[in-house]
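*Asks:* The next part holds the structures, each set out as structure tokens.
Please treat every number below as a calculation from the coordinates, not as lab data. Quick caveat: nothing in here was measured; it's all calculated off a predicted structure.
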Structure 1
Amino acid sequence: MAFKHYLIGFSFLLLSACAQVGTITGGPKDEIAPKVVKASIKDGTTNFEKEFIEFTFDEFVQTNKPLENIIIVPQHTRLESRLIKKTLRIDFSNELQKNTTYTLYLNAAVKDLTEGNDSLMRITFSTGPKLDSLKFVARTIDAFSNQIKSKITIGLFDSLNSDKPIYFGQSNQFGYVNLPSLKQGTYYCKAFDDKNKDLRIQKDEAQDWKFEPIVINTNSSDTLDFKLSIPLQPDRVKNAKLIPPGLIGVHVPNTDELTKISLNGQELKNDRYWRPQEDSLQIAIGESVENEFLLIVNTDTFNLRRLEKNKIVKLTPKNVTKENEISNSSSFEVMDFIESVDTTKIEVLKYPDSSKVNFTIDFEKNRIQLQPSDKQLKKYIVTIKDGAIKGLSDKLNNPAKVEILGKEDRELGTLNVKLSKPLENFVIQLFEKEKLIAEQKIDTNSVEKPIVFSRLNPGEYTFRIIQDVNQNGKWDPISPENQLKAERVLQFSTTTKVRANWEVETILELKDSF
């Protein structure tokens, strides 16, 4: 398959453009790299016998780490470079081998004097009568969004753990890269967003690896897709902060076991701290009158200071009831460990006639769960009077009035989703205007049995299906250490409309390769 619409051959591969020399006093910012206007060699030259190569640019330039960024492959010789005005001369310190195809790369080795714009340049030549003629074509895509990624470095390596590639190139605006004039052989392929242009893959760079070797020969014709993602970075305990009036919040990885937590030298019992989310921790301060806090979480230490004004902050009940929850109960949260709740200071009124409704209350940690006695009641008003809630810090709440306006079944719709092929270890996510509404694990018989999303607001919805190989409930990027590819993602842009009191069925067509 040819890619003539995407791959343009010319003497030098310039992936940036050029600039004017001089002080800029107006107009658009210079974003164009220096251009070669004269060269002592043409791309594709054969029977090359000279001991040097010269490039003359259209403006005065500067070199950028030439020992690192001017590269010849194969590396049979050491390169020496010098810049004279607008001309860069590259000398070969050793004689090149006969009947060998070489590729010379200038990887951001030349910059202009003003904005520092640079480019990737490549020229191929042979010391014999012919060039190696094999090629390698690849495409670079974001692993999660499936969007094209440009300016991604693609490298062919002699081993999986090699630091620097033997051959390399950069993807164009369409995500394609063409590495020409290759020697037949077995290679390992890696793609990476080489932001610092050192031709080495950093752990925090978007990347994709082909962990199995590929053979490039006269039969090689396929275009390889590289789906890039940034590996998970090492997580740690961090970002401790005071949450007035009575809590401390800390980011704690969900993989960390909580072995010891102490505050101002006193080890806390496990009822004084909890995880509101899998990667965070909340700690109750208690009745402390101090403004300085020394917090130790396992082996990490934090020094925190409380402002005087935050010592008098009262509790503010916050409604955290989930929208369209099937249960008619409601939830409230305060920023303190709840010590007691005075139900005589809480009132539930039916909406809109304001008739009183009996209720029960449960509370744990910093959350209150309120359940009206009428299990069918969907709309009501909760009035929490001043001092109804007391925290461990001895603080009381401000008065609050919250409308719980749940929706009746007839006001909501149901969406039944079928898949065109069975999937195993995948999760389907439902979105409304880019907001994640719900997600479910996909059953292997989802072709016949629909995946049901109920109690949905009328509107337009889209879907995303993500692979969950390790069944940890989330999408995982590439893991080079474990030789694991990024989990696959399929985005569906077509919307499905949900109407009130209707059941809608839709079928998601899955690609054969998914």
Structure 2
Amino acid sequence: MLNRRFFHAAFLVAIAAAATLLPPADVRAQSVLRVVKHSDLKIVDPIWTTAYITRDHGYMIYDTLFATDANNQIRPQMVDKFDISPDKLTYTMTLRDGLLWHDGNTVTAADCVASIKRWGAKDAMGQKMMSFVKEMPIVDAKTFKIILSAPTGLVLTALGKPSSAVPFMMPKRVAETSPSEQISDYTGSGPFVFKKDEWKPGDKAVYVKFDKYKPRAEPPSGLAGGKVAKVDRVEWRVVADQQTAVNALIQGEIDFIEQPSHDLLPILRNEGNVKLVDWNPLGNQYAFRFNTTAKPFDNAKVRQALLYAFNQQDFLQAVVGDKQYYKVCKALFVCGTPLASDKGMDGLLESNFTKAQALLKEAGYDGTPIVLLHSTDLQVLTNLAPVAKSLMEKAGFKVDMQDMDWQSVVARRAKKDPPSQGGWHAFLTSWVSADILNPVSTAFLNASCDKALFGWPCDMEIEKLRDDFARETDPAKQKAIAEAVQLRWTQYPTHIHLGQWYQPGASRKNVDGYVVAPASVFWNISKTGK
């Protein structure tokens, strides 16, 4: 009798233990997509930061008035219909029926106007668009106008821009938050709802399908069209080690890796249950960003010295390695696109250390150590700063390279403190090519001083050329203006582009429907089986 009771008790304990290993019943009944993103999600305001992990979070829970399709055409998204007056000065926007916030309230024109204002105060392209805006009157609950002081082709292009900072629509109460402060209310109207109660930085972020989301009727195309959530739950898992993530994908423990290490792609290519997904064929461009407010980078000649000291091949080889996934390209506006040009680039980016040293001497560089922020946790960035440090030292700089995770870089680069007191001189990052196709959209070319992106370059000549580009509609004249911007940039460098690179994702073969776009998005994706 004693033995029978003992085994019965042991059986109950075993059942209870097994139950703790299973997900909750509501999760087990759902289709769950498990994803390893390129970074941990720590900042969740996609207007406050340009970080792509935060942009991607934005696409999960928010929606946009317009969107860029697979052919780089701007299409209505939340907007049902719009009208442009004959004089090109008044845009009338009417929202679609059935748009709801995640709290059940109806999306209104007032929400959209407030959202445009907050985004337009922060984003480089938004600032330029808003410089043409005289007023944005609300007509009724679903309709508002954008009235311009002068014609510009920027309105639809800016409102439909595909990447950071995306003009996501937020409730008016949220959008009225100062653009210099982060929001604390994450109510969106997009296809997924952010589960704030399950968000654990360093572990995971969770999104669940918004059952009341009303997608457009058109099929998805780029970031436009119908955003149909075909899985019930998306989990962004944090797996810092690339080999561990690849092993988990092969074993079916996760479903998708956004940015697998290039040196592990041959393993994934030969794995029977895995496929590579080229979700961003236009690629990316590496960039070195100066803090122009901090000595010695307040001196343009010191910045020019690095235009001579750097070369793209060293950076691309150190990070990507495989030549099929990178391209040396001196064009500021991306090789293979309409505004690409080598104008003014002769002799630059060729590691001419003699010329670099001469410029430093002319500038009176006094040996001030350059505080170089080194992101250590993102494979596609980790090797950039050590290469920069080596080339800078050969040119005559002293370099203080400081290691930190990417989210710490994102937080620190927003600070204007002196570099010796928690500020910074330089960091390296990457832009998706869709962000940098012209002088207005390229955020690092915004040279409007305190209104510019972190680094805060201040050059009225660049700004005048960007204004000229915004007003021009003739493609040939736009090309000439873009070349003039590139020439001025060689005299007043705001950043240095370090080559183009390409990154396939890796997915289980039972997952389909990935959207080809500049951002990694998770609508239209279906999963069969485990």
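*Asks:* Give the label, chosen from 1, 2, of the structure having the highest value of Cα Rg over 2.2 N^0.38 Å, for residues 89-344 alone.
*Replies:* 1
*Asks:* Quick check: 232 is what I get for volume of the Cα convex hull per residue in Å³, calculated from one of 1, 2. Which structure matches?
*Replies:* Structure of origin is 1.
*Asks:* So helix-only ellipticity at 222 nm (-39500 (n - 2.57) for each DSSP H run of 4 or more, over all residues; to 500), computed for just one structure, reads -8500; which one of 1, 2 is that?
*Replies:* 2
*Asks:* If relative contact order in percent (Cα under 8 Å, 6 or more apart) comes out at 19 when worked out from the coordinates, which of 1, 2 was used?
*Replies:* So the calculation was done on 2.
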